[in-house]
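Asks: Once you scroll down, you'll see the structures, which are given as structure tokens.
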Structure I
Amino acid sequence: MVMRIGRTLPPAASPLHLENIVFGVAGFFKGAGIVERFEDELKAFYQVKYSFTVSSGKAALVLILQALHEIHPERDEVLIPAYTCYSVPSAIVRAGFKVRLCDMVPGTLDFDFDRIVEELENPRLLCVIPTHLFGMTADVERVKSLIRRGDIFVLEDAAQAMGGEWDGKKTGTLGDVGLFSMGCGKAFSTVEGGIILTDNDRIGRILEKRLAAIKGYGNFGCLKLFLQAVALSVLINPKIYWLPKSLPFLKLGETHFNPSFPIRRLSSFQAGMAKKWKSAITKLKAVRLVNANKIAGYGITLPGGCRGAIPNLIRFPVLVADAETKKWILNKSEKMGLGISDGYPDSIDGINELWDFPGGNAFPVAKDIAERMVALPVHSFVNDNDIRDIVQLFQERSYVEK
């Protein structure tokens, strides 16, 4: 592929500014108290009894699963959508549990609820993880309504949906326990980071004990975070992004199954960066919503399952006609620097390391989504000219298909 030099949109972006970095440095010198303050703010805003901050959304998921397993040690299987971010099965395997899959309703990013009913009869099932993929809100309430027994938990994966809502309730608070990610390209970023929220006393107390035994980043780790924040604040700009994107060893935009990752407490540097997190989320959400509505105004539609207004998207997912159309759009976008990206490279049963899944067509809808999904950028670097170029690309392909 020919390397592009020139303005290039990142697929997703949560910009970091000098102010964020200054707040981070100040937080580093204030120490652990700044982390406690951030967690108290989260509890107050989300109206939950417990909040914990850790090094990533994956780390949050591992800790939650281990806590749930402590409550029901006889259960060791976790049910997830057959099409989702690879971080989810990575964390399940990292925690020592087995991945179970449920296919999706055609044309949506949510569970096939008829198939969930069958899975809920599994005596080894520890929890179900509905996922707000790209910020598209999953029907957590319906999952909860199908669970008859009290020994199966609902773990809400809101990693990509911080700041979102469902029927007036904040995402992250809809299940027995929920999580957010503050990684690069999420709704809000502190370089990396994860948040756990729960109102369940039993889960909360176990997490408190587990978190007390986990170490933080240390001075060298904070220095590394500082350097990453400085680099991201510069390189994420479309005028510069072509440069890191052209370096293959950075592997930008690639998706990998990797259960080897650290689990740490959030650092005071990251908590400092989050000083104005509520206003930042509001502003970033508003910009993404404006851009998403502009794209939708040209007739480009979200997958089904989105009720009413457009949700808090971090990318605008689109199911195109077929795999050839997807390939054509991605190639054109690459040449034009439009930031249109693949979703995830395959359904979860296609991950080679998860060898014990039945192959082939066991999850045909998820496989179809993987073959046809593209995601459009809606972040604050996207302007009206970018949106017109993206729309024209889709219209041109439609003409070619005729």
Structure II
Amino acid sequence: MPIQRLNQLDLTDRYVFLRLDLNVPLKNGQITDESRIQAALPTLKHILQFTNRVCIASHLGRPTGQNDEEFSLAPVGERLAELVGKEVLLMRDYDKEPIDQALRQLGKNQIILLENLRFYKGEKQNDPNFCENLVKGIDYYVNDAFGAVHREHASISGAPYKLAHAKKAVGFLIEKELNALEKLKNNGSPFTVVLGGAKVSDKIGVILNLLNYCNNLIIGGAMAYTFLKFKEHKVGLSKVDDYKEDLMRAIYEKARKHNVRILLPVDHVCATTFSADAKAEVIHSENIPDHLMGLDIGPNSIRNIKNILEGSRTVFWNGPLGVFEIPQFSEGTRAIAKAIGNLDCYSVVGGGDSLAAVNQEKLGDDFSHVSTGGGASLEFLEGKKLPGLKALE
């Protein structure tokens, strides 16, 4: 793509708008996983070598308005200050006050962090006036928020259009993410894709595109029950996506055309209800009794998946294989995370809940690449043109 990289910019004493993905999980005002902050540091530290006139922007969660303090970026600002050794000033009224004026008043050891972008309707609405105010007086716009680059929001896809091409670039994280995902297509066979999560409809595009490249497609999570129903197995009370037979048929026809093997669970961990105190029951069959719902893959399914993974040269994984947040239904996800981590191959995990599982098991260093963006990585692999990248061309 004709997009500038960060190291192509002369940043000396310039005013820089830096869009990061600092959407970290918080509990009682404390950061519980700072992976995304750590991933943003190389770009931020590079910029700070040349200028302190930096305005950092990010979203966090899904706030209902400006008074939703649960989603304030204040804890993130405090942690950033510790990591970069500068005072981080949290700026709230930037929808009214020009950001460049605040940048002019900064001391040498100060930088600005805008309060949660989603506190303001103009962000998600991609409002032109909101866009204009974000980059007014800015010399350079740098986007390193890979986890949000697929969103048509003001700070991602609207604001960059207010600047000339020479004044905008991607940061080191986005560059690293794109290179890692592109490598999946040409690293070599066998290429195995492991997909979990809830809805087939959310991943139909990426499934159909990856069938052009992969050799094995392993399906787990709630998605598996839609596939099993199509194959005329009983799924009991399991969650099934809005059932579209033509959609499923398209997947299997393309898989057959490209000689791709689709692997589904052969046994299940089930319960009568979806709850934290539900009693787990292993069903040693592809068919689930009418009174039960599938909530994880069973031991034989884990064994089958491991056998395929062991012969793989390239692996992409996105989505948990069960209800990972409930311990008695987490074994499938944890076992496959460990299995992929132990492989001597090129392995990429695609953000979201998969990233949480990898971090919980402390397996990040065992993967070739751990993506910070679930939705963005899927849309990129689907072949879509991501709005945040298009705005930088």
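Bear in mind these aren't lab numbers, they're just calculated from the coordinates by the rules spelled out. It should be emphasised that the depicted structure is a prediction, and the values quoted were computed from it without experimental measurement. Cβ atoms are built from the backbone, for glycine too; each structure is taken alone.
Asks: Upon calculation of volume of the Cα convex hull per residue in Å³, for residues 79-238 alone from the atomic coordinates, which of the structures I, II produces 186?
Replies: The value was obtained from structure II.
Asks: Can you say which of I, II returns 22.2 when Kirkwood radius over Cα pairs in Å is computed?
Replies: Going label by label, the one that fits is II.
Asks: I, II: which one has mean count of other Cβ atoms within 10 Å over residues 71-78, as calculated, at 15.8?
Replies: I
Asks: Here is a further query. When distance in nm of label points 7 Å out along Cα→Cβ at positions 15 and 303 is compared over structures I, II, which one is greatest?
Replies: By distance in nm of label points 7 Å out along Cα→Cβ at positions 15 and 303, the leading structure of I, II is II.
Asks: Another question about this same structure. Could you figure out which one of I, II the value 26 for relative contact order in percent (Cα under 8 Å, 6 or more apart) was computed from?
Replies: I
Asks: Here's a follow-up. Looking at structures I, II, which one was helix-only ellipticity at 222 nm (-39500 (n - 2.57) for each DSSP H run of 4 or more, over all residues; to 500) calculated from, given that it came out as -10000?
Replies: Answer by label: II.
Asks: Where does the value 0.20 come from, among I, II, when FRET efficiency 1/(1 + (r/R0)^6) of positions 87 and 279 (r between Cβ atoms, R0 = 41 Å, to 0.05) is the thing being computed?
Replies: II
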